[in-house]
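Just so it is clear, none of the values below were taken in a lab; they were calculated from the coordinates. Note that the structure is predicted; figures quoted are calculated from it, not measured. Cβ atoms are built from the backbone, for glycine too; each structure is taken alone.
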Structure I
Amino acid sequence: MQPLHPPGWVRPKGYAHGALARGTLVVTGGLLGWDGQERFVADDFLGQLRQVLVNLKAVLAEAGAGPEHLVRLTWYLADRREYLADLTAVGEIYRAELGRHYPPMTVIEVAALMEPGARLEVEAMAVIPDGSPGGGAAASG
């Protein structure tokens, strides 16, 4: 992914204005902060955030991709105050799980999430470059 930052624009912190990528597209549904058996691992926002990002890495790996292939993230929050309450911790969790790769990202507060107890839901798009190891071929399922 090539981040897109038009000349003269303030460089964003923790995300990109846009992205340029070419290859095999990987798209996730809304990922929640629960484990593979659909049990929430934490009740709090930061605990669920960590699990969402762990889950995201697992879905990407299933396609032969990693966090470096992300080209778009959309976060849906049950309460934006939880996100804003500790941006330092949010950043630390993000970097611990996804590294220092910052694709374009949108964060939206919603009236409610479909799953009771969910504090956030994250959708992602990734692009595995043509000719990459693994070739972007998804695992059969």
Structure II
Amino acid sequence: MEVRTRTVHMLGVTAHPTAAWAIQQARQFLWQLGDRAAEFTHIIRDRDAKLTATFDAVFASEDITAAKALPRSPNCNPHAERFIRSAREECTDRVLLFNRGHAEKILHDYAHHFNSHRPHHGLTNSRPATIRTSSPCL
């Protein structure tokens, strides 16, 4: 999630994430950003063991600093926590998910709705798609 604009980027869905899977998702994210990756300076990530030094190195190759959230502090990344809560309450709790592909489709559709249509009270009821910044963070 881009903190300043609250734009959500959905990468992948898996029931059993591994370090290799997380690294591949980071590479794909940077590939999807393309030239826009140069606009980012930091990524805030949790302290999961799957997010290894190689994961951080993927972002470091684009001059993006990976900052770890403090241990046992879910309030340090409130925007992402709020999105996860919204996605659960408004989306996944109301749908019977059949498989990984179905979950991915549902979550990508919800992220599109979140970015394009859903108003955000903290952003003066603007949608993330309407907000442009000069120096976004993840």
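Figure out for me which of the structures I, II the number -12000 belongs to, where helix-only ellipticity at 222 nm (-39500 (n - 2.57) for each DSSP H run of 4 or more, over all residues; to 500) was derived from the coordinates. The partial results should precede the final answer.
Values: I: -8000; II: -12000.
This figure was derived from II.
Can you tell which of I, II yields 1.00 when FRET efficiency 1/(1 + (r/R0)^6) of positions 71 and 103 (r between Cβ atoms, R0 = 35 Å, to 0.05) is derived from it? Can you show the working numbers first?
Working: I: 1.00; II: 0.75.
It was calculated from structure I.
From I, II, which structure was mean count of other Cβ atoms within 10 Å over residues 15-22 = 12.2 calculated on?
Working: I: 14.9; II: 12.2.
The structure behind it is II.
Using the calculated result -1.09 for log10 I(q)/I(0) by the Debye sum over Cα atoms at q = 0.17 Å⁻¹, pick out the matching structure from I, II.
On the way: I: -0.96; II: -1.09.
Attributed to the structure labelled II.
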